Structure P
């Protein structure tokens, strides 16, 4: 297995992370309302940043291509996600956010099943499927 660092993939991941930040900034600020005259720029940025998920999926597929499947890694990702989810909900409870209900607390213990962190849920699906996808791709090598 070749474990050398692929800087092109690192650059794509960095670009995708930047796009995530820009897209969230555009969505969760009042930038749209404040940029009536610049709405074309706003929508052009939003459209360009929509590629972030596709870039992450492509990078994940390339990086997973030559790795062996490890169920332990799958469980680790789930555990990290559960920990982050519970810590997040605890922070909201500590600051006194009254919009947090019992349903939100229960969902925080099952973030992957409740799709609270949708990207992690998608990544885990890809992680489970990649051995099958790799065998499918390997079948085309002789063609």
Structure Q
């Protein structure tokens, strides 16, 4: 039976303390998904899920997301082989975000740049301007080769 999500309860106590998972999708139809490695807690990525992506994730145990840039559903790892298997999913107090703890197969990488995490740069302030500095983590696979478009 396909997963469906009832409307979020207007009762704050029920929303925050009840047993019903009633995700609060934003006006764009999305909830934020924070994704960490289940083994060591590394922040891998932040993405978005629509109702279909969230339902597929719950049904299959494989992370699915909604790509805002492509306006399309996407199964993480479908192209790269770096599939995210969900070990645990949590929601925040008002159910407008989810936290996925995952294991990653393939190259154990999540970022489309070939890195393990999408968060591979630190942000600093120099001369009143924001600057970026690499954290030293390099790609673990060749993203150009993996995501090469067929001719």
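Structure notes:
- In this comparison of P, Q, the computed figure -0.27, -0.50 for log10 I(q)/I(0) by the Debye sum over Cα atoms at q = 0.08, 0.11 Å⁻¹ is attributed to Q.
- Origin of the derived value 2.6 (distance in nm of label points 7 Å out along Cα→Cβ at positions 70 and 134; candidates P, Q): Q
- Taking distance in nm of label points 7 Å out along Cα→Cβ at positions 62 and 126 as the criterion, the largest value within structures P, Q is that of Q.
- Computed 3.4 for distance in nm of label points 7 Å out along Cα→Cβ at positions 30 and 54 - originating structure among P, Q: P
- Origin of the value 21, 28, 35, 16, 0, where P(r) over Cα pairs in 10 Å bins from 0, in percent, for residues 46-93 alone was derived from one of P, Q: P
- Given 1.00 for FRET efficiency 1/(1 + (r/R0)^6) of positions 102 and 118 (r between Cβ atoms, R0 = 25 Å, to 0.05), calculated: source structure among P, Q: Q
- For helix-only ellipticity at 222 nm (-39500 (n - 2.57) for each DSSP H run of 4 or more, over all residues; to 500) computed as -24000, the structure of P, Q it came from: P
- Which of P, Q yields 4.1 [distance in nm of label points 7 Å out along Cα→Cβ at positions 14 and 110, calculated]: P
Since every read-out is calculated from the coordinates, none of them should be taken as a lab result. All figures in this text were calculated on a predicted structure; none of them were measured in a lab. Cβ atoms are built from the backbone, for glycine too; each structure is taken alone.
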